Structure I
Amino acid sequence: MTRLSSAVRGLVTAFATLLAVTAATAPARADTDPQAPPDFVALRTVDATIIQEMRYFTPHNFVGERIDGYRQPLCILTRPAAEALHEAQQKLLPEGYSLKVYDCYRPQRAVDHFVRWAEDLDDQDMKGEFYPDVDKTRLFEDGYIAEKSGHSRGSTMDLTLVKLPARPTRPYVPGESLVPCYAPKGERFPDNSVDMGTGFDCFDTLSHTLDPRIQGEQRANRLLLKSTLEDLGFVNLAEEWWHYTYKPEPYPDTYFDFPVSAKSLSGNN
């Protein structure tokens, strides 16, 4: 009887040990995310004066919900891109302007989220603001959505100009009435940026940086942003007035997937 009890106790102990080891290791594997390379930084550690309105952390975007991989409203960039933005900001501040970023590094999982949304033709909740005149079946063909994004390489950002002193921007309320992104500035969703002729992420040819229909103050604002950034090595995407990439890119062929969070940068700053 004693030998049997000892044997049972041994089996119970071994089983308990196995459970403990499994419990200790399984969550660790599940919680492990890729880390950013050492030369990625939070923009605020390089220039805290640049305004950040990280749209994909919020539901105010063309999908209508927070995008996968955006765990904090944080602009992350390669250090050379962040330092070049700092130089641009130093040129703009004396003129009474500040840069404002809408998006910076974008993980591949976020791009995958865009692709899933684009393939779901029934989900058109945000059409009234972001793509009022574009049939959702054409988003890939017309180049608005792609399976890869330069943002995932870490040196591309979406940004605008804000006239100082900056006014606060009210939060978007999910379900509120939508106004086309190309409507006059006083009618479309309020943004404390200068008037660029369209809102950010407007799926329309009016968003082309040099579209001839954009004239006057709107064109001057686009050209001020363009000339300031291009003088410091940035290249504009002609189809999007807000989209710039710093050249040369440190990672021209690598698409990263670490989350947008301070934890991804642990030890980098």
Structure II
Amino acid sequence: MNNSKDKLIIGGKELSSRFFIGTGRYPNPFVQNEAIKASGSEVLTFAIRRVNLEAPDEDAILQHLEGQTFTYLPNTSGAKTAEEAIRIARLAKASGLSDWIKVEISVNEKTLLPDPIETLKATEVLANEGFVVLPYTSDDPVLCKRLEEAGAAAVMPGGAPIGTGLGILNPYNISLIVEEANVPIIVDAGLGSAKDIVQAMELGVDGVLMNTPVAKAKDPVKMATAMRYAIEAGRMSYLAGRIPQKRYATASSAYESLILK
């Protein structure tokens, strides 16, 4: 979708794609690369702990992406405290990998839900240090606003727990988050199909981050394409403005205009 007036800007960078894609869990590097191409994404996310920070350009995860230009969004997956996440982010920045960081702090390995207190702490510290911080958080409207106030460049509430494919469990909360936000809102985690993506975009979010729905699909390349179109369709639908929902039917042609013989 090409709409010059509908821009997504994060950390001073204008993005033409609203699709943020992960690099893990693909069956092989070739499929990964083809799916990323099909997605049209400009932002790639990956766990810093999976990257060789001593030689990022030679790392197995990133080396086959040569010749393509991306904004890297490394994440602090595996961190259980703000201190751990801050240390991981600093190492990534020092290696020259990126000054963008997805703060991801989970303490419960069963749900992988983000720790709200530690996430807020890490966001504040890293934002003050000049990082472009995109925290992964729960769908709590109050917490999302606090993260924005702490300096987050964008806030990323989950639709459902990571990898579950349950879709948007609480669309009301997501809509409240969007309504109150002054920074981009990116739905991150729990989505499963193009239907979920369209729903998220129609709620007014600015983009979607996903990995598992594409990587673990039977055909990741085809799914990446479907998700790309779903993002575009959902965004266009949101901008167009849907009709109000009503309890009873309304005829598309008024009965009064009919001439009965």
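Listing for the model above:
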quantity: Parent structure of the calculated result 1.09, given that Cα Rg over 2.2 N^0.38 Å is the read-out and I, II the choices; calculated: II
quantity: Test item: distance in nm of label points 7 Å out along Cα→Cβ at positions 126 and 158 calculated as 0.7, pick one of I, II; calculated: I
quantity: Distance in nm of label points 7 Å out along Cα→Cβ at positions 78 and 238 - structure with the largest value, from I, II; calculated: II
quantity: With relative contact order in percent (Cα under 8 Å, 6 or more apart) derived as 18, matching label from I, II; calculated: II
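Only the coordinates and a few stated rules stand behind these numbers; no lab work does. These figures come from a predicted structure and were not determined experimentally. Cβ atoms are built from the backbone, for glycine too; each structure is taken alone.
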